[in-house]
Structure I
Amino acid sequence: MAKKAVMIIAFQGFRDEEYLEPKAVLEQAGIAVATASTEVGVATGKLGAQVKTDMQIKDVAAAEFDAIIFVGGPGSYSLFENPDALKLAQEAIKLGKVLGGICAAAAILAHAGVLKGIKATSFSGVADILRENGANYSALGLEVDGKIVTADGPSNAKGFGEEIVRLL
């Protein structure tokens, strides 16, 4: 049975490379990738990428996926306290799924309370959010702690995808 991952993006302003590069790595490894956002339709990246979303975040069932991945970019700030996004991150941990957050999206995981005592990294602009929510913040570009993968931004997007594949 093929592994399945869902990538959560902001409908406006997700970071293009943080979505496209890990998605390509996952698909090359034979993992089926779905894309979710706050709306169904064509989402627009910060740099102009147009991505069709498959479902709304509220309709994502963590049990149906092997990995739940949150993508950064300026639009991801709109998801920091989105109840559907927070609940999804919490369910992923409860069910033992691989959970990823890249760049600013790592703050979604922090707000969900799933980084307490976890070694994690992020875009430096949200580092305090990780610390305030109990993460052991690291300034490294990529961190893996158990089944949680975090990265600091576009320069580590490919490696972020590779670590998720390794865990799957």
Structure II
Amino acid sequence: MIVAARNFRDEEFQRPKEILESQGAKVTIASSTLDLATGMLGARVKPDVLVKDIKVEDYDAIVFVGGIGAAEYWKNPVAHRIAREAVEKGKILCTICIAPVTLANAGVLSGKKATVFSSEAEKLKAKGAKYTGAKVEQDGNIITASGPEAAKEFGEAIVRALAKR
């Protein structure tokens, strides 16, 4: 799970993480710093690995967590490489809230059904995504979700996708 160093959305991190761990998944937390990452609502989390050191092949799924801080990865070439590699290697690639913009900018949402926090819908459309406005959308191995209210469904969708592997 990739979180912004500052201002990730707490429940978009915590709820999917709880759901994944309750099903036996081992969750690794990545960020742009190994210092404590802080959520918009005060959550604090210690990253395990730097985003730049992520080896996509080591993971079954890559999850970009939302919140206003997620814009940190919108134009980040390392985040874009991770997204493209995840698609190339057939990994489950997931984003919630405004984080789907990172995938759109990486070029992996073109022609795919996707959702995002409504304020960013035009950014997805501009990159060729088929914006649906759904709470959670899955197209192949890519799962996108619209925001905090979708955090539980998002986590459950990731678990279902992983169970099919």
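Computed from the coordinates by the stated procedures, all read-outs in this text should not be read as laboratory data. Here the structure is a predicted model, which is why all the values come from computation and not from measurement. Cβ atoms are built from the backbone, for glycine too; each structure is taken alone.
Comparing distance in nm of label points 7 Å out along Cα→Cβ at positions 8 and 48 across I, II, which is largest?
Ranking I, II on distance in nm of label points 7 Å out along Cα→Cβ at positions 8 and 48, first place is I.
Structures I, II were compared on FRET efficiency 1/(1 + (r/R0)^6) of positions 56 and 136 (r between Cβ atoms, R0 = 35 Å, to 0.05), and the highest value belongs to II. Which structure, out of I, II, was distance in nm of label points 7 Å out along Cα→Cβ at positions 16 and 120 calculated from, if the result is 2.8? It must be structure I, since only it matches.
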